[in-house]
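Take a look at these structures.
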Structure 1
Amino acid sequence: MQSNKEIKLTCRNVWKVYGEDPSQFFNNNQGNVESPVTHAQKIRESSHIVACGDVSFEVAVGEIFVIMGLSGSGKSTIVRCLSRLVEPTAGEVLLDGENLLKKSEKELIEIRRHKMGMVFQSFGLLPHLNVIDNIAFPLKLQGLTLEKRRERAQRVIDLVGLNGREGSYPRQLSGGQQQRVGIARSLAVEPDLWFLDEPFSALDPLIRREMQNEFLGIQNQLHKSIVFITHDFLEALRIADRMMIMKDGEIVQIGTPAELIVNPANDYVAEFTNDVPITKVLTAGAVVSAEQGLYDDPDLPSIGSGACIEDLLPVLSQARAVIVKDAQNKTLGVATAANVISALARETHRDE
């Protein structure tokens with residue numbers, strides 16, 4: 001994590017152990033042990049289950065942090081530990097510098113009601129309430145008046161594109177519309193931190209991609225700090241600023257999607273990335289060249305350095321070159337068809 005980023009959430013040496021007496025393995029409820037791998041093996045040999053072992057990471061303000069892994073990897077367990085829906089056995093979870101594991105039940109309820117939004121794979125809608133009342137339900141728990149509840153619910157209804165369906169009941173909605181209600185309900189509390197546990201995995205592929213687009217559109221407007229769980233690397237590739245891959249309750253690698261693809265820590269990580277087209281990973285910034293004569297051509301289009309080759313190619317098909325600029329709008333160079341072909345050939349040759 002870059003040092004200039006403000007940190008919203010810190011997960012520090014978190015363990016979740018199931019069994020007869022998990023606390024016996026930790027001194028003063030701390031997960032900091034000399035050798036976490038050895039410690040986890042010792043716990044397993046004592047007929048206990050290590051669901052999460054010594055998990056540490058940070059989430060910056062406005063960052064989408066994706067956690068990936070196969071079934072049983074511990075990804076859903078850790079996100080429930082972050083909100084204390086599952087009680088960690090050891091470690092620390094800091095929200096804005098305050099340790100959530102030291103909060104009373106009453107304090108924790110207030111934090112969940114006012115600072116956290118949660119969306120799960122199951123939509124969890126109340127069948128006897130219509131759309132606007134489902135969305136406003138957590139606001140009722142906060143004690144807001146009916147007028148204020150309806151006003152705030154209507155704002156998020158507009159945000160997720162459910163206008164005109166306010167009076168519909170869950171049984172009258174499609175799967176994608178039901179998931180929109182779930183997302184709107186979690187946003188209605190205006191959370192600082194947003195947890196999403198495989199929210200789109202139950203949807204058909206076309207609806208799933210549409211919901212991913214909706215999600216990214218919402219994030220572009222609200223800039224939430226997000227922990228997003230998925231088992232789909234292509235989904236992670238679309239939405240993640242950084243991601244963490246887990247196996248057997250432990251962290252395997254943390255990095256940007258491109259870092260995990262280009263420099264996988266081991267074969268397990270590489271397996272996730274095998275089917276990812278290089279055009280989705282290689283960026284415009286990686287194929288620039290310093291062809292000074294092209295810089296002053298006012299007819300050339302421009303593109304951001306972080307755009308992937310897949311997005312660059314349609315622009316390049318209409319022009320002899322594309323000017324590539326960084327986040328500060330400074331020109332880095334130009335991208336040409338020859339640059340792209342050379343870069344793709346280089347990456348393909350390296351993978352062989």
Structure 2
Amino acid sequence: MNLDYKTYTVESVTSGHPDKICDQVSDAILDECIRQDPKSRVAIETFGSHGLFVIGGELTTTAEFNAEKIARKVYKQIGYRDKLKVITNIVKQSPDIAMGVDTGGAGDQGIMYGYATNETPEFLPLGVVLVHKLTKGLETLRKSKKIPWLMPDGKAQVTIKNGKVDTVLVSTQHKDSVTHEEIEKVLTQKLIKPIIKNIDKVKILINPTGKFVTGGFFGDTGLTGRKIMVDTYGGMFPHGGGCFSGKDPTKVDRSGAYMCRFVAKNLVAKKLAKRCLVSVSYAIGKAEPLMVEAIDEKGKSLASYVKKNYDFKPLSIIKNLNLRTPIFQNTASYGHFGREEFSWEKII
């Protein structure tokens with residue numbers, strides 16, 4: 001597999017994007033369960049569409065909470081004030097799944113991946129770092145009221161060619177009172193230039209349709225887990241298929257992917273590779289992974305070193321990365337990787 005992309009495009013979305021609203025609500029419910037009962041088993045999915053918000057899923061927990069209240073709080077915190085009709089349908093986790101997880105096995109089967117590169121201090125590709133800075137920058141400028149016409153919904157893309165920024169695309173929801181010309185001028189000077197720095201030869205596109213007033217659930221539907229490439233490596237490297245948000249750490253879709261990133265980053269930090277892709281697979285109910293692999297930028301396997309030095313059993317991952325803590329809502333916007341506050345980003 002080629003781990004050295006010369007030309008690529010990556011995307012990020014703001015916390016007010018419909019899919020990200022759903023991710024944050026799913027993880028806020030997970031956090032509340034873990035806050036009260038650290039061993040909670042949680043699988044929460046949410047869906048929003050034009051005034052309707054649906055919360056469903058399975059859990060086993062002693063926690064007592066109001067899912068609708070949590071959802072409305074998150075929605076308001078993001079910056080929306082419109083009314084939602086909320087429907088909930090949360091049931092107890094299947095005993096067939098619980099039977100294997102109770103003994104320390106994986107909460108699901110599947111394949112997980114983790115990647116790291118020495119290209120940036122964040123150990124992520126340059127484009128991924130920049131595109132999250134752009135969308136986070138939109139939120140900062142909005143919540144600080146430095147740009148009063150910004151609204152919560154938004155997206156960004158960055159195209160890299162031969163290691164340099166070629167194109168920046170920003171689409172942001174805005175109040176109807178502002179002109180397209182003003183939006184282009186202000187975002188270029190207050191958002192794009194401070195992040196990209198030298199923009200003289202950079203192609204810049206801002207709100208290409210000319211208008212983006214209707215956003216959130218009234219502009220589009222949202223669904224938990226529909227931005228898995230935004231959450232990880234921008235589509236440049238594999239994703240096992242399962243999303244992260246709304247899942248407790250016994251679900252290896254989440255914890256296994258975090259462990260793969262942790263190992264990949266540490267291998268690069270130790271200079272055992274310049275770029276590294278780590279993969280692992282599990283069978284539901286089984287603790288030992290079916291497969292662990294790691295390759296460097298030359299395609300050389302580092303699997304023997306990884307198996308000797310890192311434990312991929314689900315309970316070991318949970319313990320070593322301290323995953324039974326309510327930190328997951330913070331992961332649900334602007335990427336799960338490259339952020340020092342998370343345990344799987346530590347270099348040891």
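Read-outs: derived from the displayed coordinates by stated rules, not from any lab. Computed from a predicted model, the values in this text were never measured in an experiment.
Each of 1, 2 could give relative contact order in percent (Cα under 8 Å, 6 or more apart), but the derived value 17 comes from 1.
Looking across 1, 2, the calculation of log10 I(q)/I(0) by the Debye sum over Cα atoms at q = 0.08, 0.12, 0.15 Å⁻¹ that yields -0.48, -0.99, -1.28 traces back to 1.
As an exercise: helix-only ellipticity at 222 nm (-39500 (n - 2.57) for each DSSP H run of 4 or more, over all residues; to 500), calculated from one structure in 1, 2, equals -11500. Which structure is it?
Numbers: 1: -11500; 2: -9000.
Only one of 1, 2 returns -11500 for helix-only ellipticity at 222 nm (-39500 (n - 2.57) for each DSSP H run of 4 or more, over all residues; to 500), namely 1.
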